[in-house]
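**Q** Listed next: structures, encoded as C-alpha cells.
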Structure I
Amino acid sequence: MSKEFDYMFHPRSIAIAGASPDPTKWMKQYFLLALLAFEFDGDIYPVNPGARETAGLKAYSSIGDIPGLVDHVYSVLPARFTPKLMEDCVAKGVKAVTLFTAGFSETGSDDGIKLEAEVARIAREGGVRIIGPNCMGIYCPNSRLSYEAYFPKEGGPVGFVSQSGANSYDLIPMGAARGINFSKVISYGNACDLNETDFLEYLAGDPETRIISMYIEGTKDGRRFNKALGEAAKTKPVIIIKGGHTGAGGRAVVTHTGALAGSNIIWDVLCKQTGAIRVYSIDELADVVLAFLFIPKLNGRNIGIITFGGGPSVLSADDCESFGLTVPSLPPVIRDELNGLIGESGSSTINPVESMATAMPEVFPQVIRAVARCEDIDLMLVVIRVSAILNIPGQNGLSAELNKALIRAGSASNKTICVVLQSASSVEESKVAAMLQRELVEAGFPVYSTIARAANAISKCFDYYRKQAK
C-alpha cells in the first residue's frame, strides 16, 4: 500500500474542470490559483467550454480535448455534471479525480445518494479513483500540490487525514506557527471511493510521514480500519479526533459528510486496543503532534518546572500531576546552588523553582542549567508569564532578553525544554507572546499556551512510548 497512491501525491499533470476566467467567481478559480502560487511544475489544464484562457493558461472545452496525458482532475463543476465528467475521465485514462463538488449523499436526499452512487460506479468500472466528493483534496508541499495559496510551502514529517476540509484549514496554519509542517494532508469528504483506511494505510508506509494525525466522522469498514490502525500505531504515533462523539455532534456529522458516528465507547476501546491516541479538538491534536515532534522518548515522567511567582508554581505542579506526570523535589546540592542564585523571601527551590529573580537575563540561564543538571529530571517545563515581565518598571526590552537567554541555555542543555507562554488577552501581551513564540519555534522549542495543555501532550507522548516498549 505504501506506493499504491504515489501518483495522487506526485502527478505529472492536473486538469481543473469548471475553472472560470471570471475573478469574481473565486471558488471556480480556487484550485488553479493555489497550484500557480505553489509553482506546481507539471502541466495545468483549465477546462471550461466557455473560456479560451484562464489565469493566463490556455483553456480546453473538455477533458478529451487536452492533448497530453492527464493524471489527476479537480472538479468544481455542479454535482449534476459529474457523471458526464467521470465518463470523460474514464475515456481519457485519468488516474484520479478530486470532487470538490458537494450536493451528494451528505444532503441525505435520495437524489444526492443516487447521484453519488452513479459517479462512483462509473469511476470504479473505468478504473478511476475518487477523492471526495464534498472535499478539498490534497496538500503535499513537497510536490507543490495545494488547495490554498497561502499554505506553507515547506514540507515536514506530519500526515493529516481529515474528513473535513475546514479542520485542515485550522490545523495547517496553526501548525506552521508552532513548528509543525506536513508531508501530506488529505481532505476526503464523503469517501464514496477512497476512504480513511486507504489513506491511513498509505501514510503508514510513507517514508516522508513520521507522525499520522486524523479527523474522522465515521468509517466505511470497521474491521479493516481496526486492523490498519493497529498496524500503523506499531511504527508511528497515530493521533485521532473522532468527530461526533456527543449526541449533537453525531447529528451534525450526518449532515456534514453523511457518515454514521458510531459508539463513543467503541472508539475509546478501539484506540486503547490499537495504541492510537485519542484527542478531542484540533488544538489538542496540534499539542500532541508537537510533543512527538520535539520530545524524544522519555525515560520517565519526572518534570522540572521553572516559573515566576508562587501561585502559578502551585497550579503548574497540580496540572502536571493531574495528567500523570511527577514533580519530584530537587536534591540538596541543586537546591543549594539555586538558593545562591535566587535565595530570597518568597522564592522556592524545591520544584517548581519560582522567583521573580529568575526574570533577570543573567540569572535565568543559570537557573535553567542548574535544574537541567539534576539526574532525576527527565524533561523541563519553563513557564514565561508575559504579563509579569511587561509589568516590571523600566524593563521594556526584558521579554526579548529573557527569550534569548532561554534559547541559549536550552540549546546547550542535555534536557528537552518545553516552554509555556502565558499571556492575557490584551493586545500588547498578545503581540509580545507572538514574537516570543516565533523566536522559540525557529530555535526548535515546543511552545504551549497553558501548563495543562503541555502536561496533557507530554503525558500522552510518554504513554505511547511506554506501550510500544511493552
Structure II
Amino acid sequence: MEEAIRQSFGAQLIWIIAEISGHKFYPAQDRHYFDFIEKTEGSTDPVAKARGVAWQQGSDSIKDFEKKTNQQFGNGIQILARVKVEFHRAHGFSLVLYEVDASYTLGNLERQRYETLERLVNENPDAITKKGDQYLTRNKSLSFGPVIQNIALIGSPNSEGYTDFMHTLSHNDFKYTFAVDIYQSSVQGAGAEQEIISKLVFIYNSEKSYDCVVIIRGGGARTDFLVFDTYRLSRAVARFPIPVITGLGHHKDVSIVDMMAHSHTKTPTKAAELIISHNRNFEDQILNHQKNLVIRTQQRLSAARQDLNRSQRVISNNSRDLLSKFSENLNTLKQRIVNDSRNNLHQSHRELAIFLRQVSARPGILMAHREADLKHVSAAIKTNSEKYIQKNETALAHFSTLLRMMSPDNVLKKGFAIISLHGRIVSNGQDIKPGDELTVKMAKEEISTIVKSKKQTDGK
C-alpha cells in the first residue's frame, strides 16, 4: 500500500477542495491536526473523509490565511489547499497540508453572499428591492419615533459587546434613561441563526411597544459573522415590523443583515451612540422650538407694547381734545339754559298776570250764566220725568197682563204639564232615560209614571 501510493503520487503536491472538521492546534509544536471532509450539496453528512496534518510549512500558510481572510482556521470552513499524499504503516493514510489558498475562501464567501442577496430580492419582491448598490427593505421604510426609549436587545449578556452597549447607554452625557429588555441569544455557531430568528418572533409576539430592536455582538473572525449572511435571518430582519439596529463589531465588512436592517453600525458602542444621537436631535429640535417660541413671544410682546403705547398716546390726546370740546359745549349750553329759563319765567309771569285779571272779572258773568242754565235744566227734568213715568206705567200694566197669562196655573189649564225627575223639573229630554220614574203635574192632578221608551222628533 505504501509503495503503491509512493509510486502513484511520489513527492507530487495536489490541490483539493474540502471542509475542515475536528481541528486541533498545538501551539508548542506549531502543528495542526484535522480532517478533510467532502459533503454533497444540501447535505450535512460527509461522503469522503481523510486525515490531515499541517507541519511548520503548512502552519505558516495557515497563519497567512488567517491574516488575509481575518478569520480563524477551524471547523466548518471550506478551503482550497495544496497537499501531499502520505501513507505510514503505523498511522495510515493522511494528507499533509503545505499551502492554503486564501483567495478561494474569500471568493467562495463572496459568491455565497451574492447568491443570498439575489435570492432575497427575487423571492421577496414585496419587502426587498435593489436600487443601484442599495437594498431597500420594509424594515428600512419604517421610521423611528421622536424618542427611542423602549429597546429590545438581542445578544449575549456575557459578551464585551453587551457590556459596551449598556455602558454607553447608561453613562450618556445627557442623562437619558432607557428601558432595555434583554433577549439572550448566541450570535455565532451552527444554532445561532435559528436562535436569533426565534428571539425576533418572541419580540413580535410579546406585543410590547418597542421603539427598536438592537442586535449586537463583539468582534471576532470573519467566519464568526457568517450567521449574519444567512438567507433566513436576513429575510426575517428585512420584513420585521419594528426598526432594527445592528452593531455587529465587524469594522471591515458589512453583513447582509446590516444591509437589510433599518440602521447598521460597526460596533455595539456605535449602536448605542446612534440611539443617543437620535434622542439628542429630538431634544435639540425641542430646544430650538422653545428658543424660537421665546423669541417670537418677545417680538410679539414688544410689538404689542409699542401698539399699546401708541394707542395710549392717541387716546390721551383724543380724550383731551374731546374734554375741551365738551367743556366749551357745556358752557354754551349752560348759558343757553340760563337765558331760556329767565325768558320762560318772564313769559309765564306775564301770562299768569293776564289770567288773574280774567279770573277776577268773570265770576259774576259765570254765575249768571250758570243760574240760567240751572233753571232751564230744572224745567226740562220736570217735563221729562212726567213723560217717563207715564211711559213706564203703560209698560208695567202690559207686563202685569203677560205675567198673569204666563203663570203656571194658567199654563196648566191650557193642557200643558210639568215633568219632574227626582224632584227636579226636567226641560231637556236628553236627561230622561227609559226606566226613569217621572212625576207629571197637570192643572188638577199629579201623575207618577215610568218611561218605557224614548224617540226623537223633528219639533213640528
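Nothing in this text is a laboratory measurement; each read-out follows from the coordinates by a stated rule. Predicted model only: the values in this text are computed from it and were never measured. Cβ atoms are built from the backbone, for glycine too; each structure is taken alone.
**Q** Work out the source of 5.1 here, i.e. which of I, II gives that when distance in nm of label points 7 Å out along Cα→Cβ at positions 76 and 388 is computed.
**A** I
**Q** As an exercise: percent of Cα pairs over 33 Å apart, calculated from one structure in I, II, equals 70. Which structure is it? Numbers along the way, then the final one.
**A** Working: I: 45; II: 70.
Label of the originating structure: II.
**Q** State the single structure among I, II that was used to calculate distance in nm of label points 7 Å out along Cα→Cβ at positions 236 and 292, giving 4.3.
**A** Of the structures listed, the value fits II.
**Q** Work out which structure the value -17500 belongs to, where helix-only ellipticity at 222 nm (-39500 (n - 2.57) for each DSSP H run of 4 or more, over all residues; to 500) was derived from one of I, II.
**A** Details: I: -13000; II: -17500.
Going label by label, the one that fits is II.
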